Structure P
């Protein structure tokens, strides 16, 4: 049993059957659940996930909230320590956007075993289906 932090793209891909990452996201979540990992999504990434469903109205948001309950996904709040770490990560990796740095900082703060993303722009080792140790990032 470990702790896996998920980036928004994984959940977005999981929810959208037409998304390019749909199958890989399903596989990644299945693997994490099979390991009995605790699944964490940073509050910042949770907000990202809700943008598209919010455009569809209450039913769209309800579908995401249902997924959060069923999986279950735990939402990790953003605090000052995570914000400071995210700023340092963003300063070191200029191509990394702040929302991504927040996810990486959250994983570091929690001493996560795995960090899963669909973003290919992250530092090496972070592509979907590759479980990168936090030290590799």
Structure Q
């Protein structure tokens, strides 16, 4: 799994193009302030491990980043451009849903960008050391 986590002053999206036929239809745009934005690519080899172990690893990394940025809001964004390897849609979505639930149980406010869509993005991210962290989990 590859993850690029950013602290953002502001993040917004507008659904642009549906790229998964079975994805729920979404037309609503959304905007968030003072958040941790996690660009996540779940890879094929992640499916060889238990989904719960991958979810725990992901959440621990996001929580660490959130603490370093004194932030309690997290946005999960599926971003299949961090690696050539891709996990199945089903495994990826399950991992995202489990991670979101674990974050909520730890008192984080959470959101997911629409799964199965290309989005028009607007990102305002400050330029300091821990505002952007890349990891291979």
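Here helix-only ellipticity at 222 nm (-39500 (n - 2.57) for each DSSP H run of 4 or more, over all residues; to 500) has been calculated and equals -16500, so which of P, Q was it run on? Intermediate values should be presented prior to the final figure.
On the way: P: -16500; Q: -8500.
Among P, Q, the structure yielding -16500 for helix-only ellipticity at 222 nm (-39500 (n - 2.57) for each DSSP H run of 4 or more, over all residues; to 500) is P.
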Work out which structure the value 2.6 belongs to, where distance in nm of label points 7 Å out along Cα→Cβ at positions 33 and 89 was derived from one of P, Q. P
On FRET efficiency 1/(1 + (r/R0)^6) of positions 25 and 49 (r between Cβ atoms, R0 = 30 Å, to 0.05), which of the structures labelled P, Q is highest? P
Work out mean count of other Cβ atoms within 10 Å over residues 65-72 for each of structures P, Q, then name the structure with the largest result. Q
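Looking at mean count of other Cβ atoms within 10 Å over residues 17-24, point out which structure of P, Q has the largest value.
Greatest value across P, Q: structure P.
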Work out which structure the value 43 belongs to, where relative contact order in percent (Cα under 8 Å, 6 or more apart) was derived from one of P, Q. Q
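Read-outs throughout are calculated quantities, based only on the coordinates presented, and are distinct from any laboratory measurement. These figures come from a predicted structure and were not determined experimentally. Cβ atoms are built from the backbone, for glycine too; each structure is taken alone.
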